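Alright, structures below, take your time with them.
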Structure I
Amino acid sequence: MSEKDIFATSSETELLAFYGSLFAIAAADGSVDIDELNLLFKTINLDKFSDAAKSRIQSYTATPPSLSDCLQTLRQSPKTLRLGVMYFLISIAWANNTLHPGESEAIQSAKKLLAVSDLQVQTMQEFIANIKQIREAAPHKNQGAQSFNSAVSKIKNAGIPLDLIDPKGTTTSLSDSKIKYSDETFWAKLKKFALTAGREVVEKALTLYYTAQNPNVPGWAKTVVVGALTYFISPIDAIPDVLVGIGFTDDLGVLLAAMATVSVYINAETKAQAQQKMNDWFGK
């Protein structure tokens, strides 16, 4: 029988600490940029959580928890989960191709608390760098396949079960991971999938869109909105959008998290704009 991945075998408490640690390291350099948000959004899957846990994860977007507290919760977890946490911490830290001193310090602290070897950390860092290079040199899956397989072999030889710690291939897709957001692509997807996605998803997406159009909304809040909407328009969602009634589960979680973060800037005018568009599409 094949082993199950870390997301299928970990408890809710462990997964809360796992996701909390990712938000914590993303904020370790003083801000969370779009590349880090995109990877975070693609990693998070809220399906397994209770409503209370979902609300807690959403709160992390505004107030990341203590990395040390999250890692303390995970110290006694199975080795595969600890390796997974370490792998994604490094992936998030390197998402924007730079490593801030605060992120470097956080990685060293995590290595000790999670009892991950120097060799494994080095191998993870080299693997993530290799995938970036392959993706940039050969953006199509058929290209660079040999280099990709070689990189995967190296990380597995270091005792890191990639298929169990990143079962969705979130970090290993050879397609362009930096989906470019634009108003045109947002409207194109929204119009195409409005009925499939349903009123709740469409309303949240529209509310965020119109919030970002407000000139009084600060840059950091617009960054959060654009990150969420970039995930929304991305064709690489964790659950395919063609699955009616199921496909937008991840999107809704991302949109709700973004709304919680920028809620202070969502005003009556923004809501009215979104509602008017909802009426145009769905009727009153």
Structure II
Amino acid sequence: MKRKHALKGILFILPSFAGVCIFWLFPYMDVIRRSFLGAVNGVFIGLKNYQMIFSNQAFLLAGKNTLRFFGICIPMLVILSLILAILLNGQKKKYRQLMKTAFLLPMAIPVASAAVLWKVLFNGQGLLNHFLEIIEVKRTDWLNTGASFWVLVFSYIWRNLGYDIVLWLAGLSTIPEALYEAAKVDGANTWKCFTGITLPSLLPSLFTIVVLSLLNGFKVFRDAYLVAGDYPQENMYLLQHLFNNWYRDLAMDKMAAAAVVTSGVIMLLVLLLQKAWERED
């Protein structure tokens, strides 16, 4: 009987598993294979492709900017969205729905429209510069200076803030009010309720939000590409720019090696996060 049920379960997931194998697992295994081969002759060359990308200045710059971007954006987004979610959770339902809609609105704006908005705001003739002129500050083309990185940070947080707030609110809704009432009866203040009840209860949500925020971070390339093109100011140059340029040049050997390194780093980060959350549990 157990075997019969197990067989039914296998048959049930088989179509989905076949799709994963055909469209993800097998192509990825081929990418790993190509990372050890020459681009032209397909001859096995060992780790030369990896040595080549780690000596490539464009790859090092893109990797540094991408790590810097995630290192700044993920903590900022997670903390800011948590604070706003807690504030919204204490509001009346009517106002909470209105504010959720307002925060989610950026997700409904097409990327191309957002890119036009950043150009209008931050280029040399943009609205921000008109405001700075009023307070007698020199005009600056923000998209061609070191500040371009912070334009990218602002774009990412602006677009993803509402999504994370909704996820936090879903986690907050699962915490029973009785826990807070019992804690207050025992003399716990607001801070103790937050650290002793709210934060521990939100740990499962935190793992999901961090991972989704990490994955959504790779979509910011669309904004940077539409605003500044193939070769933006160096502080905006991300791994996606590098892959796009290598793909155009058909540098499949470098692309394969860089893709394996990038996916390996992402997988390692997710596993470390999962391990940390399992310890907390």
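Read-outs throughout are calculated quantities, based only on the coordinates presented, and are distinct from any laboratory measurement. Here the structure is a predicted model, which means the values were calculated and not measured. Cβ atoms are built from the backbone, for glycine too; each structure is taken alone.
Of the structures labelled I, II, which one yields 3.3 when distance in nm of label points 7 Å out along Cα→Cβ at positions 150 and 270 is computed from its coordinates? Mind showing how you got there, number by number?
On the way: I: 4.9; II: 3.3.
Value 3.3 for distance in nm of label points 7 Å out along Cα→Cβ at positions 150 and 270 corresponds to II out of I, II.
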Given a value of -20500 for helix-only ellipticity at 222 nm (-39500 (n - 2.57) for each DSSP H run of 4 or more, over all residues; to 500), calculated from one of I, II, which structure does it belong to? I
When you work out relative contact order in percent (Cα under 8 Å, 6 or more apart) for each of the structures I, II, which one comes out largest? II
Structure with the greatest value (metric distance in nm of label points 7 Å out along Cα→Cβ at positions 62 and 254, set I, II): I
From I, II, which structure was Rg and Dmax of the Cα atoms in Å = 23.6, 81 calculated on? II
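Comparing structures I, II by mean count of other Cβ atoms within 10 Å over residues 22-29, which one has the largest value?
Details: I: 23.8; II: 10.9.
Looking at the calculated values, the largest one is I.
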